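Each structure below is given as C-alpha cells.
Read the figures in this text as sums done on the coordinates, not as results from a lab. Predicted model only: the values in this text are computed from it and were never measured. Cβ atoms are built from the backbone, for glycine too; each structure is taken alone.
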Structure I
Amino acid sequence: MLMQAINENKSRIKIYGWFDIGGNASTSNKGRYANNETAYDVIPNSIQLDQVALYFERLPNTVQTEHVDWGFRFTSIYGLDYRYTTAKGIFSQQLLKDNNTYGYDPVMYYLDFYVPQAAKGMDVRIGRYISLPDIEAQLAPNNYTYSHSILYTYDCYTQNGINTTTKLNDHWTVQAGVSGGCESAPWISNAKLTGDVCAAYTWKDGGDNLYACANSINSGKYAYNNLSAYYLTWYHKINTTWHTDTEAWYQYEKDVPNLCYGLSPCISYGSNANIGGNAGEITGPSLITGANGAQCNPLATHCFAPDYAIVNYIEHEFNHHHSSLTIRNEYVDDLKGQRTGNKSRYSEHLVGFNFWLGSTVTFRPELRFEHSYDVPAYDSPSVNGVSGAPTKTTQLTLAGDVIYHF
C-alpha cells in the first residue's frame, strides 16, 4: 500500500511493513511474564504492541539465467517481540542489562547475490539473516498463528554470517554457510565459528518436501545460546485445501553449569532472558547473563544438556485464500531444564484461525492449552521484576492479534 502511494509500486526497491497488536486472556496471572512457556504473548491478561516492522528491500531476479543479480534487505522491529530476536552484541543491553519490556532490533540486514550459472541457480547471502530451518518465523505475517510453539520459542532465531542456497535440479536444493553462532554478533567474545549444512528433496510436483538441516555445527560448549541443533521437517499437500507440516529436532549444549550442584533436591528454576524471561534472574560465577544453567546430578559441576521436540501443523484453507484453520500439536522434552528453565516434558495443543479483512488487515484468534508433566512450569510470581518458582502445571490462553499491513 505504501509503495503504491509512492510510485504506483513500479520500482524494484520496496518499502513496506506492518503494525501487530495482540492480546490474551490466560489462567496465569501472578507475574510480569507468567505466560511462559508460550510466546510471543508472554505477558498474561494484557494487550501489547508486539511488532512495528519496517522493511527496505530489493529482491534479486531469480527467474532469469542471463546475469548475476543482487538484492538486499534491512528490517527493523520495535515492540515486545524484540525479546525473542535480540542477538548478543546488537543493541542487546536493552534486554540483557535493562530487561526492557519493549525494544528495538534490526532483525535482518543482508546482501543477496544470485548466480544463475551455478548449477540451477545459487543465492549467496551475507549479513544477519533468519536461521534456516523451521515451519515458523519471527516476523508476524510469516506464521500460521499468533503464538509460537514451545519448540520454536527455544530455537535459534538469527545468525550473522554467509550462507549459500543452491538448486541442483528440480528435486534437490542444498544450503551451506558459516556464522558467529545463534543470536551472537560475530564481533563479540562469545561468538563461535559455526557451520550449517542443509538439504531439501521435493517430489510429487511440489506436493511433498523433506528438509534436513544441521543448523549450528560447532563444539556445542556452553556459551550464549551456543546450540548444536539438528532438524527434520516434512511438508505434505493432502489436496487443494488441506496440507500438513511436521518438524522434529534434537539440540544440546555441553559443559553447562549445574544449578543443582550441592543441592538435593534441586530447587533451581528460571528462564532464558532472550525468550521472555528476566535478565539475570539466575546468577553465579560460571553463568552467562541470559544463558540458563542446567539441572544436573547434584554431585556434578557441569553436564550435558539436551532437549528434543516434535510439532505438527494441520492446515485448511477456506474462501479462496481469505481465511484458514490451524490445528497444532507438539511434544517437548527439556531433559535438563536448560532451555525452558524447568526440567520437564511438555505438550501443547492449539486451534486457531487466520482471517484476511480486505487486503491490508489480518486477524488471528486462537485457543491454546499446554501442560508440564514433571514440575510446575507456568504462572511464575514476580517481585521487583525477578520471577519466582512457577506454580501451575497447566495453562489455557485465549489470544489473538491484528496485523495492519502498509
Structure II
Amino acid sequence: MGGTPWIGYNNSTQYPLTTALQTGPHGDWWKKANIQIYGWANVGINFSTSTEQVGGKYANAPASYNQIPNSIQLDQLVTYVERVPDTVQTDHFDWGFRFTSLYGFNYRFTTADGYFSKQLLTPQADGTLGNKYGWDPVMVYLDLYFPHVGQGMDVRIGRYISLPDIEAQLAPNNYTYTHSLTYTYDCYTQTGINTTTKLSNHWTFQLGLSSGCDVAAWKKGAEPTVNTCLQYNWREGQDQIYACANSINSGKYAYNNLAAYYLTWYHKINAKWHVDFESWYQYQSKTPNIFNAAGQALVQANANGAWCKQAYEVTCYAPEWSVLGYQNRQLGPKDFISFRDEFFNDLRGQRTGIKGRYVETGLSWNHWIGSTLVFRPELRWEHNFDNPAYDGGNRNSQFMFAADVIWFY
C-alpha cells in the first residue's frame, strides 16, 4: 500500500547512519526529534543478447531499469531525511515528513514533468533523449496523522509515490533488480493530497486529489485527478486484496496522463512461501497517431504516440492491460529466491513504443552479506509475439543476466 505510513505499526528504521546519530554525542536529541537520515548506493551490471552497437544506447528497452546493454551503471544514490508520525499511539495528533534525493541512471524513470525535467527531456548530441545520469527529488511530502478518525487517518501532502503496485522505484523495495514491464509503464509519482483511513482491522480506504501522473501542478497537461483505493486483509494480514482507481480524469493524451485501474492480491502460503499477483488496465485517449503526419506533430518528448488502426486517424484510443505474478521462497535468514512471470498487452504501442503482446519471465536470488549489503543476481527472458521490440527493433526476444549490489548507510 502506497501513499501512507503503515497505520498501527512501528515505521522506524535501523539503518547505520540513523543508528550512529541516535547513539552518538547528541543521540537523545535525535531520538526525541524522531528524525532519521539514511540511504543506499545501488550499482548494477547486465549482459544481454541486445547490443549497443546494433540497437543503440538503450537497446535493452523496453526492459528496465537497466536499459544500456552489457554495461555497469550507478543506478541509485539515495538519501532520505524523514520524520515518521507515530501511528501506534491513539491519544494525540502527530506529524511527519520525508525528503528523498535520488541521483543516478534511474532518474530517467522517476522524473516528473516540471521537476528538473529538462535533464531528461532535452535531446542529446547522439540523438538520444536526456542525460545519462540525473537528480530527482522523488518524494517531498508532509504527513499529518489524526488517530481519532476511524482507527487512524494519515493525510499526505506533496509529491509521493503512486499508491498501487507490487514493485516500487526505490531499489530496496523490490524483490528483484530488474523491473517487470507491468511496473515500468504505469504511473510513478503524483503531486497532491492523499488521505488513508484505517476503518477496521480488515478495511483501509484511500482518497486523494493530484495534478495527474508524473506531472507537476504548474505544467501543461496537468489536470485535477482523483485517486481512490480500498484494501481488505484477512487471516491476520496473511491475505490482502488491494483495488485502486489510481488516476481518474479525462485520460486525454499528455505527458503520462494515464487513466489506470489496479487489482493486487498478496497471499502468504506458509513460513517459506508467499505469492503476489497484480493486474491493471490503463489508457490514454486522443493519443497522436505515429503513422499520420498531423498526429506525429502532436507527440510530446518522452511520451510515445500510438500505433492507431487506421492511417487517416490523427488520434486514437490507446489502452493496455497486464497480468503479473511473483512466487517467493525463503531459503534462510539471509537468502530468498523470486520467480516472476507476466503478460503485458500493449494494444497500441503507446507505453513501450512497440505494439504487441509481451511475455516476460525471470528468476532472482537475494543474498545478504552481513547487515549492510545485498546481492541480487537474476536471469530474465522476454518476447514480443507481434513485432521486433528489442535491440532497437531488431529482435522479438531478449535474454539477460543482470545483478546489482545495494549498500545501505
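Listed values, structure above:
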{"quantity": "Among I, II, which structure scores highest (criterion: FRET efficiency 1/(1 + (r/R0)^6) of positions 76 and 260 (r between Cβ atoms, R0 = 25 Å, to 0.05))", "calculated": "II"}
{"quantity": "At a computed 0.60 (FRET efficiency 1/(1 + (r/R0)^6) of positions 28 and 172 (r between Cβ atoms, R0 = 30 Å, to 0.05)), which of I, II", "calculated": "II"}
